[in-house]
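Presented below are the structures under discussion, each in the form of structure tokens.
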Structure 1
Amino acid sequence: MLVSIVQHTPPWVWGLLTALLCLGLWQRGTRRVAPVALLGLPLGLLALGLWSMLPGFIAQPITALLWAAAWLSMLTWARHWPAPRGTRWLEAEGRLQLPGSWLPLALIIAIFGLRYASAASQALHPQWSSLLAFQAPLALGFGGLAGVFLGRALSLLALARPAPALDT
């Protein structure tokens, strides 16, 4: 059964997975990032999660509220994480220096895996797409993961500001 699912997966899905894994692996190393670039991947994966949940929102509108609650709570929580050791604002370059982290790769794999598993499950069991028992955990998962990813980016983005000038 698993082999059949993998064989019937469109090739573009494997291309997307490869690109996402490369992005996640790249973030394991120290890098210098423009502030606006911090939002690209979290917003892209937020869009993927919303796209994945759109049928669930239509079938079970309460799932939109579950998604929003998970997103907002995890966004708020991750927004208050302390900056990783070694993170600093490079004022002369207008960039953040970020230490390497495995967290983005883990979040990418979790979001992709949830999307893949839900799509495969619904392909095998189309009736599940209208069941709250199936859609509610997906809404909580996609919302929560998107909230953590974006909250982390926003907490780092808050560091991307010049030091205040001292009045003398």
Structure 2
Amino acid sequence: MTTPTHDRSRRAAALVFLALALVTAGCDQAAKHIAREALGDGAVHEFLGGVARFQLAHNPGGFLSLGARLDPELRHAIFVFGAPALIALFLAVSYRAALASRLALAGLALVAGGGLANWADRLIHAGTVTDFVSLGVGALRTGIFNVADVAIMLGAALLLLPARQREEARDG
């Protein structure tokens, strides 16, 4: 049985979740727009002695270009239809559990916002995602990524943190 206070708390959590997901997607889309404008001429800008590099890339694949070499029709089916369906399923399964922890709820919102932003990018930009940042030293570099990718990775870490804390408390 739910109480009016419990219902208000769940509605507030849902609003915070939605707001964080939408702000994440909006920030990513704004950053990608700026990157397309500033780096559209093919320029590469390095900062901190080359540790941070900004260059425009149009990624037809997933994380670190995974799947970029697939047949275009299969890639389109996977990234325009399959990936959002899997994200929606993951959100539906995870949301209720995430309500138990503010960190987990924030993590889930970051994953949702990042996934939504990259999906929107694919719909708007002929199946590609705009990437523009890489980090590294010398030849040791990350792949090129974007704000949504960072949000997804941070969100995943936040989702794992409460589970890790419970495990440590149980073992400790």
TODO: Compare distance in nm of label points 7 Å out along Cα→Cβ at positions 13 and 117 across structures 1, 2 and report the one with the greatest value.
DONE: 2
Open item on the list: With relative contact order in percent (Cα under 8 Å, 6 or more apart) coming out at 39, pick the structure among 1, 2 it was computed from.
Closed with: 1
Open item on the list: By the measure FRET efficiency 1/(1 + (r/R0)^6) of positions 37 and 61 (r between Cβ atoms, R0 = 35 Å, to 0.05), tell me the structure among 1, 2 with the highest figure.
Closed with: 2
Task: For Rg and Dmax of the Cα atoms in Å computed as 18.5, 73, the structure of 1, 2 it came from - done: 1
Task: Origin of the derived value 2.2 (distance in nm of label points 7 Å out along Cα→Cβ at positions 77 and 93; candidates 1, 2) - done: 2
Task: Among 1, 2, structure where Rg/Rh (Cα atoms, Kirkwood Rh), for residues 5-100 alone as derived comes to 1.10 - done: 2
Task: With distance in nm of label points 7 Å out along Cα→Cβ at positions 45 and 69 derived as 2.4, matching label from 1, 2 - done: 1
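Each reported figure results from applying straightforward, stated rules to the coordinates on display, with no laboratory input. The shown structure was predicted, so the numbers you read here are calculated from the model rather than taken from an experiment. Cβ atoms are built from the backbone, for glycine too; each structure is taken alone.
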